[in-house]
Structure I
């Protein structure tokens, strides 16, 4: 077994996406819709990572979940599908336009009744929630400069054994030598999570990096 990661070419990336289970007609429709947005498609969670999110939700037996940064709802659909019976997903989305798109896509995927979308600054939404363990799973994929603050609010609200997944923690490789505010914020978060005695962490080198933090 090699200690070096396999270089991911565009062809291999497509192969990995094609082997992400669960990509039914509803998810493929969201993929096409989002791809038509041009450069904004980079904001969508990749098919393989979204499949992993659903699998992690199922493995943890999560019933209550929260997502910060919903965009067109692709990741939200997979999280909602993984929830235990009676589960609920709270989606935090800043832009009313994307919240409307996400609501339509969640409904079309048959999981609309499991999801609530709150529109507005996510930090305000989070700080408006009771500071007590309330979530089994959390997914963070929003403005990078806000990552350290989002992290603190989310970890405080995770139940013991709960899992937080954070996207884009490699920032295209720039975290090794951060030169802009957003990258510095993400690098600071990575260091903070590593030293945080409340959680066990690992950075997974898929996509643009996925940090997993399990609440002790």
Structure II
């Protein structure tokens, strides 16, 4: 059974007036193109095709809104850092993201997806600054952890925690090994205050 059985696509927005109503709570997902963002979203929600995956990086060109439960949303932001995306498109994305982070009252946190083998780049830090600058939480998934040995993964995690200090929480994540998926889902639910299936606790307002 899906962790979010009622999850569905709401709409994609090219400009701020197209955003869904700014009510309830939402968590946005961001990351460099080919960081594994769509795969991470699908794994966390247990919905194989909720977010589109593609062998061509940079396919997400809109801010895509998904409703997980009534009033609780996951937002898929455009991937960044892919050289073949035209400069005018990159400039549009930058302005769109700045306005999203600045004005979106329902935004609870940013999930930043980063390939563990590449670490955090300047554009990743820019996203962190966007979120922290408006008082939102940041949680980082170091994806593709299965590409490293256990010791290498632990070392990379320790280095990331030292680099981030108090700016964000961070964890290892691997879709093929299903490692870190439950932890990431718990963090997402905590930010959205969504009840666990069958726990009988009402959704917090």
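Since every read-out is calculated from the coordinates, none of them should be taken as a lab result. Being a predicted model, the structure only gives us computed values, none of them experimental. Cβ atoms are built from the backbone, for glycine too; each structure is taken alone.
Give the label, chosen from I, II, of the structure having the highest value of relative contact order in percent (Cα under 8 Å, 6 or more apart).
Details: I: 15; II: 22.
Once relative contact order in percent (Cα under 8 Å, 6 or more apart) is worked out for each structure, II has the highest.
The value 3.1 for distance in nm of label points 7 Å out along Cα→Cβ at positions 50 and 98 was derived from one model only; which of I, II is it? All intermediate terms of the calculation are to be shown ahead of the outcome.
Working: I: 1.4; II: 3.1.
That value comes from structure II.
With volume of the Cα convex hull per residue in Å³ coming out at 118, pick the structure among I, II it was computed from. Working shown, then result.
Details: I: 132; II: 118.
Among I, II, the structure yielding 118 for volume of the Cα convex hull per residue in Å³ is II.
Which structure, out of I, II, was distance in nm of label points 7 Å out along Cα→Cβ at positions 122 and 194 derived from, given a value of 2.3?
Numbers: I: 2.3; II: 3.6.
Answer for the origin of the read-out: I.
Given that helix-only ellipticity at 222 nm (-39500 (n - 2.57) for each DSSP H run of 4 or more, over all residues; to 500), derived from a single structure, equals -12000, which label among I, II identifies that structure? Display every interim value, and only then the final one.
Values: I: -12000; II: -10000.
Source structure: I.
Comparing distance in nm of label points 7 Å out along Cα→Cβ at positions 106 and 162 across I, II, which structure shows the greatest value? Walk me through the numbers on the way to the answer.
Details: I: 1.8; II: 4.1.
When distance in nm of label points 7 Å out along Cα→Cβ at positions 106 and 162 is calculated for I, II, structure II comes out on top.
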